[in-house]
Each structure stands twice: as structure tokens, then as C-alpha cells.
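As C-alpha cells, here come the structures.
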Structure P
Amino acid sequence: MRTWLAVAIGLAAFACPVCRGDIITYTVKKGDTLWSIAKRHRTAVPFIKQLNGLKDDNISIGQELKVCKGPVKIVVDKSECKLRILSGEDVLAEFSVAVGKPGKTPPGTYKIKTKLVNPDWTHPVTKEVIKFGDPRHEIGTRWMGFGNGLGIHGTNDPSSIGKSVSSGCIRMHNKEIESIFWAIPRGTVVEIRE
């Protein structure tokens, strides 16, 4: 495996955090939209917009666009507390993360089902719903859920990163999940390994 990007800190630092792999040039055809191009290449519209410096969804016939071919896959290695974004066997991005306490983050293969900005948080013990902005809110600015109350999210406790301390979810630094959030579509495979 090649590592194209060891750590991503934010969009200002690089053009596209998860488009370091298979980039092609696509010529826009009659009837194309950014959405149809993204779907055809199994990528996300924000990938295409960021990679081409597009401010809106307007494209024209004959226009050449750089397209990062997908799909990408997220692999979480619990033993290393690492989250990697892969295209094929190429590691496109790697992040230190917090994972669940022993027995709390079940290994397996999942898919991203929900994506939320400034999400509310349901406390795993009390089941109280805590609104975003409440000082007791713990999951940061982004949520990518993959089922059974589990997901990848930000954190209000950056010192937890690199440790096995959560109730089962994968915690990332807020700036790091914000930098990849727009580029990970629903349906992206999440593989959790021991």
C-alpha cells in the first residue's frame, strides 16, 4: 500500500484530502450534471467541485473536469487507533482516532447510513438527547452513522484521540472529520478491524 497523505488538517492545506489516488479527466457530455458524473464514477459532488475549483453546480458541454474515481473505503484499525481512507489498496488519508473500550467497537463491515452537521447527541447510558451547543454535548461538529448507534464523529475531548475510551464510536478531531465529511458519501463502506 502507498500512503499518499499521512495526516489531513483542513481544506486549506490541500486541494482534496481523499483524491490522491485514481484521478481521471472527464469531458462533460449533453445531459450531464455534477450529480450524474459523481454517481457514474462512484464519488461525491464535493470531490469534483473542490478538485476543479467550482463555486456552484454549473457545468457546460465539453468542459473538462478532474474526477476522483471511487469508491473510497474507510478502514478502522482498533489496535492502532487509526482510521484510513482507501482507494483500492492505496491509503489516501490516515488519522489517529479514539475507539471503543474493550468489547465496545464491534469488528465488521458496515456502510455509512446517516450524515449530520452539528448533530444532537444521545447519551449512551442515560439516553438523554443533548442538543448541539450544550456544554455536555460530546460528539463534536459532524456525525457519520453506520448503525446500532455507532458512528464516526468529532469530539469535545481531543486528549482521547489515540486511546480506547469511547462507548463504541470512532472519535476524530473536529477539524479532521470536517475536512473529510463532505467527501464521504452515504453508502461508503466502513470496515472495523481488531
Structure Q
Amino acid sequence: MIKLHRMIKKVIRLAVRLRRKFHRAKSKNEKDRLICSKLTKMEVFRRAKKILLYAPIPHEKEVNTWLIIDEWGSTKTLVLPKTLKSKEMKLYAVASQVDTKPNALRIPEPLPSCEKINPKEIDLAIVPGVAFDKKGNRIGFGHGYYDRLLKKLHCPVIALAYDFQILHAVPRHEHDAPVDTIITEKKTYHTS
């Protein structure tokens, strides 16, 4: 059964990533602004002091969180992860894109000079994903980085996605960490 779930996840990843890849720039930019605006108007965002975000991977065409970092970097502590060879993530405070540099996989990561943040200090986590269902189950890129990180956090977890990334159901394993809320350009799903 686990092998079947892994195969299904792989097919879902391929299909949704392909759909995202052919997202028209104008439409994507409009959706990104709407999704980010919906997030920043939420009470949970307004109250949070330290917010974990992800830096969007350019070739993946994820929801553009630089919009949030650019607007809120001077008034909130915004945190980005840095991946380690141990398949763990360490967290660092950033104020803008200037505080990042692409790693070998072209994923923007915090510079070594950025302040290290303890995961227990995070008030709100904004995470990426490839596909989701309305129960908050999430399919990432398949390496488990965010699943391991989310288990260390004690805060609400919100995913930003396009409506076509919401599926009827996605396979879930015991190590998969779900999200509490999913925000798309069309709807906000409260899962918990």
C-alpha cells in the first residue's frame, strides 16, 4: 500500500508541477497578489510576530511570497529556512531578498550572516506544496524537509496555493504533516 501511495504522489507531483509550469505570467501575478493579500488580512497573520515563509523557487512558479517579504520585512520578523545535508532545515530571519542567495538547486536561502531563529519562536508558518486536499493533507517535493520541520513547530500552519492545486484527496502517510489552512485565489480552506 505504501508503494502505491508513493507512486500516486509521484504522478500527482508531475501533473500539478506541469500545470504550474504553464501558468501565464499575467494571470499568475494577479493570483499571487490576491493570495498574499488574503493572507496578510487574516488576524492570525496580523498578530504573529515571527513568521516562517518560504522563498519561491523561480522555476517551480510557486505563489510569490516575496510580495509578503517586501511589504512586511521591516515590521515583522520574517524567517526563511536553509536546508542542510542532514535533510533538516535551520531557520534565519530575513528583511528582504538581499538577505538571500540561491543554493545549488537555485532555491533562495538566507545568508550565513542572518540571525538564527529557534523553531519554537515561530508564531505562524507559511509553507509551500505541490498539491493539497481540503482536509489539509499536503504533497511536497518528496524529500520530507517541511514534514520534519513542521513537527518542531507549535503554531498555525498555512499553505499558499493556486486553486488547481486543490484535489479531492491526496495520499497521506504517518510522517506527513498537514496544514491548518489553505489559501487560494478563489477560496480559503480551514482544515482543522
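Every read-out reported here was derived from the displayed coordinates using simple, explicitly stated rules and does not represent laboratory data. Computed from a predicted structure; not experimentally measured. Cβ atoms are built from the backbone, for glycine too; each structure is taken alone.
Relative contact order in percent (Cα under 8 Å, 6 or more apart) computed as 26: which structure among P, Q? If you can, show how the numbers build up before the last one.
Details: P: 26; Q: 21.
Derived from P, not from the others.
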- Message: Tell me which structure, out of P, Q, gives 56, 37, 29 once Cα extents along the principal axes in Å is calculated.
- Response: P
- Message: Given a value of -3000 for helix-only ellipticity at 222 nm (-39500 (n - 2.57) for each DSSP H run of 4 or more, over all residues; to 500), calculated from one of P, Q, which structure does it belong to?
- Response: P
- Query: Can you tell which of P, Q yields 1.8 when distance in nm of label points 7 Å out along Cα→Cβ at positions 53 and 125 is derived from it?
  - Reply: Q
